[in-house]
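Next up: some structures, all given as structure tokens.
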Structure 1
Amino acid sequence: MRKTLLTILFAGSLVMAVSPATAAVAAGLAPTGDYIVVLRDGADPSAVANTQARSKGATLKNVYSHALRGYSARMTAAAAADLARDPQVQFVQPDGVVSIDAQTLPTGVNRVDAELSPTAAINGVDTRVNVDVAIIDTGIQLTHPDLNVYTAGAKNCNNGTSANDGNGHGTHVAGTIGALDNTSTVVGVAPGARLWPVRVLNASGSGSWSQVICGIDYVTAHASEIEVANMSLGGLGADDGNCGNTNGDAMHRAICAAVAAGVTFVVAAGNETDNAANHVPAAYDEVVTVSALADFNGLPGGGAAATCRSDVDDTLADFSNYGADVDLIAPGVCILSTWTGSGTNTISGTSMASPHVAGGAALYKATHPTATPAAVKAALQAAGTTNWNNAGDPDGIKEKLLNVSTF
């Protein structure tokens, strides 16, 4: 087979940095007129606050007597300036805005109803789904605080020696599948799933068939431990209907062996606005192939305004591949997930759709450990909905939209 470069399947990005989940005064001021008055030691906060508020025409809000002596009030800027010169006042501070960086339910996770799944049990308590998922990709940030990375299962099939992610793509995929339910940053479809970093692509997001086969071979060797594998990558090729034995496709043969060993493979359909039959592994019948839905608010019905890129809410993403080889559709536009640097990022692509389904497969396997890959695919399709608009889908086939509420 001719050696061909593979690429990761995503389009565009918008960085969204996330700070630690602690309260902090934000830049800028609260609505004009809100001030905090700090009094000098020895002043009677209640008496002074009432006297000063009356004299300045201020509206008293809070009086402080323990941590500090002072009060908060609504007043004019001129009144605040006058108070700052009062000998009983130490200083006057404009009120500010405080916020916390709580865990976000990404629109994609919301759209597939993962928060309703009894197995996912998304409630802010770090209860982890007991399942193992291999991420055959650019690696995973091994130390990301919001991911349960199984470092003992790490494998590098590309350059260097580490499975650590030098690109960000694999870490993003990993977060959609299994980001922890811990009140910080984001949460995945199968929170806390053990994530096996299998690095087959380099920091530029490319690799060769031989490197991908190395990753598949590794997953097959651990088929007794790994239930699901995600491959958000692809290249040109076709399905011979014979596991690659007729057209000499070694990757197809490897995937068939891995599936026969019990691993459910979920793959991206591709971003070429083309028939998925022209791209592998998307064309293979043995995998679960996923196209991308444009969804901007996590809700059905359409009509939401576009956010990070132009598209039409609740329709097939304008870049997504399509065709009879597509088994499911899932959110893949403006998806917020984990990123290298222990932060988050919002990007788009069928690469982002595939891990939603991989997370769904993980939820199902967690409660149906003996289910075969074919049974997992059937269950995912049976649970899916048709609550999306396929008017612009070139193939006219309305694939089921992933829904994991009953898993």
Structure 2
Amino acid sequence: MSAEFRSADQRATDIFRELPLALAHARRAAAYRDLPDGPLASLPVSRKADLIAAQAAAPPFGGMNPVPMGGYARVFVSPGPIVEGSGFGPDPFRFARALHATGLRAGDLLHNCFAYHFTPAGFMLEGGAHALGCPVFPAGTGNTDQQARAMAALRPVAYSGTPDFLKAILEKADELGLDVSSLRLGHVSGGAYLPALRAFYAARGLTVRQSYASADAGVIAYETEANDGLVVDDGVIVEIVRPGTGDVVPDGEVGEVLVTTLSATTAWPLVRFATGDLSAVLPGQSPCGRTNMRLRGWMGRADQAAKVRGMFVRPEQVAAALRAVPSVARARLIISLDGTRDVMLLRAEATDTTVADALAAALADATKLRGTVEIVPPGSLPNDGRVIEDQRPAP
């Protein structure tokens, strides 16, 4: 686990060495074969929508595989549908660090309630537990009665699964009069870990921490004993960009999470892969001593496409309009109704109010729709990552 506590200079040196090797490995996949040279921030963004289309055209992997089918230990089909593959190596989704930060140690039995079918979630946690020397009970999802009885019989130290399912199991155990006091730890993901749930687990003396992960990228960031943001995993590079672009935003500003894997051997390389999630960088180092950057956690979805007068408007189009008027850095497109007619208002931060006409023309060129522009002072738009705000009532 020492990589987590490297100095910033050592991490930068290591990444300088590791990133070119990871990019060279990614270029073995057809999807990244034409990846240009240059700094990471200059490389194109890859998006899930593009991956879905590529896999439909060239099944099963859509060119994302740097190895043939025989190089995969497992192949998954996640919602989308998106096909992912994992290799034969240990802990391919890098969950060991996240589980160790939760408190798991060699010999602790993990009661794993993530699904083992279609999607990789169950195997993600299992791989991390095995890397730590922890046995796993593959409980899967559902069946709270059987889950509670198995927990009472097997006496696991830790749970993994969605944040709310552990509560359901514990309440079922209470109802049945079962002793599940062996449970001390929980590692949750795949849903909102709400304050009320945190309070419920704390009241029962449980340490339950969360990770932010995806089927494509594995672990992206995880909570530690500091309980102060999520520390980015050392196996990836995370960038926070303005939705619809590849432009990195300043620390603290909410934007879309991009992930690049740092492994030169992974069976599923990612380069500036857009997760579709919003987050922001927390300033400073974690009090736990881990030195990688921290995220505020999941803050919503970056896919803010809306249909206006029969045509889709996307953040990428708003970004294109802003690039045409460089003096404008941030903007929010507000969609509302004027009677029964869709209308668009672009609120843009600028000091020069004379750019409104040029921005309106750029918006029309990018979206093929007319909208009005309102210039507002810099810093006045909310810091929530939203580029398109649809204020129309739900149908």
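No lab work stands behind these numbers, since they all come straight from the coordinates. Because the structure is predicted, anything quoted here is derived from the model rather than measured. Cβ atoms are built from the backbone, for glycine too; each structure is taken alone.
Brief remarks follow.
- With Rg/Rh (Cα atoms, Kirkwood Rh), for residues 65-200 alone derived as 1.00, matching label from 1, 2: 2
- Once volume of the Cα convex hull per residue in Å³, for residues 105-328 alone is computed for every structure in 1, 2, the highest value turns out to be that of 2.
- Structures 1, 2 were shown, and Rg/Rh (Cα atoms, Kirkwood Rh) at 1.00 was computed from 2.
- When distance in nm of label points 7 Å out along Cα→Cβ at positions 113 and 337 is calculated for each of 1, 2, the greatest value falls to 2.
- Which entry (1, 2) yields the derived value 0.55 for FRET efficiency 1/(1 + (r/R0)^6) of positions 129 and 321 (r between Cβ atoms, R0 = 30 Å, to 0.05): 1
- With relative contact order in percent (Cα under 8 Å, 6 or more apart) derived as 19, matching label from 1, 2: 1
- Value 0.00, calculated as FRET efficiency 1/(1 + (r/R0)^6) of positions 89 and 265 (r between Cβ atoms, R0 = 25 Å, to 0.05), assigned to which of 1, 2: 1
- The maximum of distance in nm of label points 7 Å out along Cα→Cβ at positions 49 and 193 over structures 1, 2, that is, the highest value, falls on 1.
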